[in-house]
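Read-outs: derived from the displayed coordinates by stated rules, not from any lab. Everything quoted here is computed from the prediction, not taken from an experiment. Cβ atoms are built from the backbone, for glycine too; each structure is taken alone.
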Structure 1
Amino acid sequence: MQEVLKGIKVLDFGRYIAGPYTATLLGDFGAEVIRVERVRGSEDRYTSPLTDKGEGALWMQVGRNKKSLTLNPLKPEGREIAHKLVATADVISVNLPEESLHQMGLDYETLCSVKPDIILSLATTFGTTGPYAGRLGFDSVGQAMSGAMHLTGDADEPMRSMATYADFGTALANAFGIMMALRERDRSGRGQVVESNLLTTALTFINSMLIEQGITAPDRVAQGNRSQLCGPGDVFKTQDGWVFAMVIGDPLFRRWVELMGEPEWLDDPRFGSDQSRGDNGAILSERTARWCAGRTTQEVIDLLEAARIPAAPVLTPQQALDDPHVREARILRDQDYPGLPKPAKVAEPVVRLSRTPGELRDRPPLLGEHTDQILESLGYQPEQIADLREKRIV
């Protein structure tokens, strides 16, 4: 099987999610990815620790299909090694402040002096222009400033999403941009900067609500799990759990009315369109809640599926791991790692190609596992590597 990105070399100088996961996506499809870490290890290696050495759940996800090189590019000898690596690479993935890039010699101008056709993938919090360009931040900063947090939870308390979608969305956007930059480089022979940021990603994901606000100014507030734009769309308690169901569009609403036994609601002006159903969603949610309360989760799901109304049980993380579809569709794969008491359940590549699929070839590396191998490929002798290690450069 031909790996799509075989022959492409990526240097991952990222931290946490947006930068590292960008490189992970490329590695899944065959790129050679070298993770350049701090000598003591980067923060994302130790998030939600699972092993006696502290490697954590996030590392199991973003560290796969990579080699690990420990390096301090803030020291002159470390910067020299970094630039030797850059000369062999196609893509540099970073999510560091501009000041740090200059200190490490990873700013685009310096990179181009080493490798003129290099592609720099840059993930930031606010972008590289505007009054907030130099500020630091995490996923929830994008959620908070996009309006999404205001519209999530209850009206009296904003709520962030536990799913770090601004981070992972930014990584997906940058991986997409890198593919376009590689395609363009094939034609022109020139590299470029690929840049996305957490705020832009979060604003993009909620853009339709911002468009509405800019034109009609409804000044929406959070209303729990109930949909703002259609109805019923909510989470409903059953005899043994919870179910999410959403009705959008007239055909679905007609099927829901028939299932509820409320035919007169088809001619009720309160429910004449998706938006009016959203505006009066509390009534529709209350009726659905009464219908669900006397049934088990499975009974509710079966009846809604028979009526072709989209619905799903609200699963705990353990129930998600145990779900038969998740298992049979092979969405999660067992991956061993030294020190884990049992294999980690790691998500397969998020996009599937029919002829040239991505795959989880290699477990995440141990800290510095490939340092000697990588340095030797750059011409360093064993005694030189030992000296670099003694100086804490690698």
Structure 2
Amino acid sequence: MTRRNVLFDLLVASAVLIPGQLEVWTGAGATHLQGPHWVQALGYGLGALLLLRRRVNPVGVFAGLVAIYVAEFVVVGAPEGYGVAVPPMVAAYSVARWEGRRPAWWGLVLLLLLGLAWITFDPVPATAAARVREAVWWSPWVIAWLLGALVRSRVQNAEQRRLRRQEMATRAVTEERNRIARELHDVIGHSVSIMTVQASAVRRRLNDDQASEREALETVETTGRQALAEMRRMVGVLRQNGEAAEREPAPGLTELPRLVDQFRSAGLPVDVAVTGQARPLAPGLDLTAYRLVQEALTNSLRHAVSPTRAEVSIGYTSEHLELAIRDDGRRVAPGAEAGHGLLGLRERVSVYGGDLIARPRPEGGFELLATMPLAPA
């Protein structure tokens, strides 16, 4: 119960209480009154106060209201008017809205009980046929219950869709993290393999009197081979069932011309611009930059409406690598695949302490901006 909900329920109870009391004491809105005024005023007042708890215990509130009204009907007869019609409508809506599907059916049972008591103890209908016709006044109560059930169903469906989207996003991030881990393991494994080979080559060049140096290099070789074996096992665990091992070296920005040619062949004109002094990047950072360009161009090709061109800008500063991928296509709505792809890109950039911005362009189109430090974060 938030403060907003408490205030709203207070307004609802007041909207029921005040007109009900005016009806009793002035006759406004009443078809006919029944019994002493104070009895009706007490019944209507208690029913309105019960509505303050309609979110906390909807069935209990409705059952209490029915008990109060039925007791009044039995003692003094059933009146007709606002005070009889509206509070049960609010209570019936609340039961269907806030209770689960199975408990909400008790609302219809209570409506039936209240309706039968009202018709039975209403002195206005003189014949059985007239009492049957009085059943039409149940319809507002039933409609209120149906409206509450509809709202509950829509809210639950919206929550389920939100949870499914959240689950899909979490799964996408997890899969992307596994993919990043596999690729980084490959990059690190390549580096460790070179270190091991170099250590072995140096060891073979040592003289016989350099026993301590040979022992140190043998330790480096052994440790390197063990590390490679453990990384292969780890990559095997991360690799999904049926997924083949990578046979080609991890790509980098040196492979960018071939990547751009592939998108041009697919019908997306791509321009590439490089600013600053290009320099060799760390293997993992180089791979991340390549994946950023690849994913951004893929989104432009798949999810942009009628793009005429795309731009890839690579900027080298003294401390950062800056990437900007832009297109001029219109996006009707962001697809789930594109959204999950952006989540994966953010995971990649965060590994290197960088920032990623993905946003529509004011002049039309979409842009992806990434800044990553060249030094380890």
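Some observations on this one:
- Structure (1, 2) behind the derived value 120, 54, 38 of Cα extents along the principal axes in Å: 2
- Ranking 1, 2 by distance in nm of label points 7 Å out along Cα→Cβ at positions 122 and 194, the structure that comes out highest: 2
- Origin of the derived value 44, 23, 19 (Cα extents along the principal axes in Å, for residues 258-329 alone; candidates 1, 2): 1
- In this comparison of 1, 2, the computed figure 4.9 for distance in nm of label points 7 Å out along Cα→Cβ at positions 18 and 362 is attributed to 2.
- With helix-only ellipticity at 222 nm (-39500 (n - 2.57) for each DSSP H run of 4 or more, over all residues; to 500) derived as -22500, matching label from 1, 2: 2
- Across the set 1, 2, distance in nm of label points 7 Å out along Cα→Cβ at positions 34 and 346 reaches its highest value in structure 2.
- Taking relative contact order in percent (Cα under 8 Å, 6 or more apart) as the criterion, the top structure among 1, 2 is 1, with the largest value.
- For Cα extents along the principal axes in Å, for residues 106-249 alone computed as 64, 32, 32, the structure of 1, 2 it came from: 1
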